[in-house]
1. The value 18.4, 58 for Rg and Dmax of the Cα atoms in Å was derived from one model only; which of P, Q is it?
2. State the single structure among P, Q that was used to calculate FRET efficiency 1/(1 + (r/R0)^6) of positions 39 and 87 (r between Cβ atoms, R0 = 41 Å, to 0.05), giving 0.35.
3. When distance in nm of label points 7 Å out along Cα→Cβ at positions 47 and 63 is calculated for each of the structures P, Q, which structure yields the highest value?
4. Among P, Q, considering only FRET efficiency 1/(1 + (r/R0)^6) of positions 7 and 71 (r between Cβ atoms, R0 = 35 Å, to 0.05), which has the greatest calculated value?
Structure P
Amino acid sequence: MPLDISDFPDFVIDAFSVYNKLGDRIEANIGYLGKDFTTLPLHIKIMKVTNEELFLETLLLIDKKSIKDSAAEVKKQLDKISRKTSSSGANPKSIDIKG
């Protein structure tokens with residue numbers, strides 16, 4: 001039986017909740033750079049996070065995984081474009097990827 005979010009400790013549930021509320025940092029031609037943690041102290045205060053160390057560790061692990069997944073997807077798309085352009089004779093460096 002698959003795990004449900006309620007099967008996790010409160011700090012994990014809080015980390016996912018806050019993570020989904022934070023803004024994304026995205027750069028053209030690069031992609032997803034991670035979450036914008038500017039408002040994190042406010043979220044910690046509002047959520048009344050009790051175990052900040054575990055909460056922050058969990059939050060950073062979630063962000064690291066999201067960045068890694070995004071980078072893999074960008075690489076996959078670039079490889080796909082590169083294969084298309086190399087077979088058509090176009091220059092892959094001249095392609096501008098925006099999101």
Structure Q
Amino acid sequence: MKELLNTCKTALRMNNYHFDEEILDEVEACLKDLEISGVASSMIKESDPLIKQAVKIYVKAHFGFDNTESEKLKESYQLLKQHLAIAYATDEGGENAIP
């Protein structure tokens with residue numbers, strides 16, 4: 001989780017620890033949202049570039065109050081989430097549909 005936290009802090013242009021807990025909450029919410037949306041939990045890896053990108057977009061869309069880009073970022077996240085749900089889905093037996 002530390003790697004995703006640092007990735008998000010870089011994306012948010014932050015270098016202090018004051019908002020780490022809030023950012024981690026957003027990271028965890030994103031990962032849970034991906035899982036609920038059909039992304040196999042076994043496919044959600046911090047090192048995966050698509051998962052990293054989804055988390056960064058999600059956090060940037062939901063962090064802070066005066067975010068003029070929020071709606072665009074939320075739309076971008078939704079599209080990426082749909083692609084991930086298709087590509088990283090599980091079949092009915094619980095196995096990954098795509099290795």
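1. Answer for the origin of the read-out: P.
2. Attributed to the structure labelled P.
3. Values: P: 1.2; Q: 2.4.
Between P, Q, the highest calculated value is found for Q.
4. Once FRET efficiency 1/(1 + (r/R0)^6) of positions 7 and 71 (r between Cβ atoms, R0 = 35 Å, to 0.05) is tallied for P, Q, the winner is Q.
Every number here is computed from the coordinates shown, using simple stated rules; none is lab data. Quantities reported herein were computed from a predicted structural model and do not represent experimental measurements. Cβ atoms are built from the backbone, for glycine too; each structure is taken alone.
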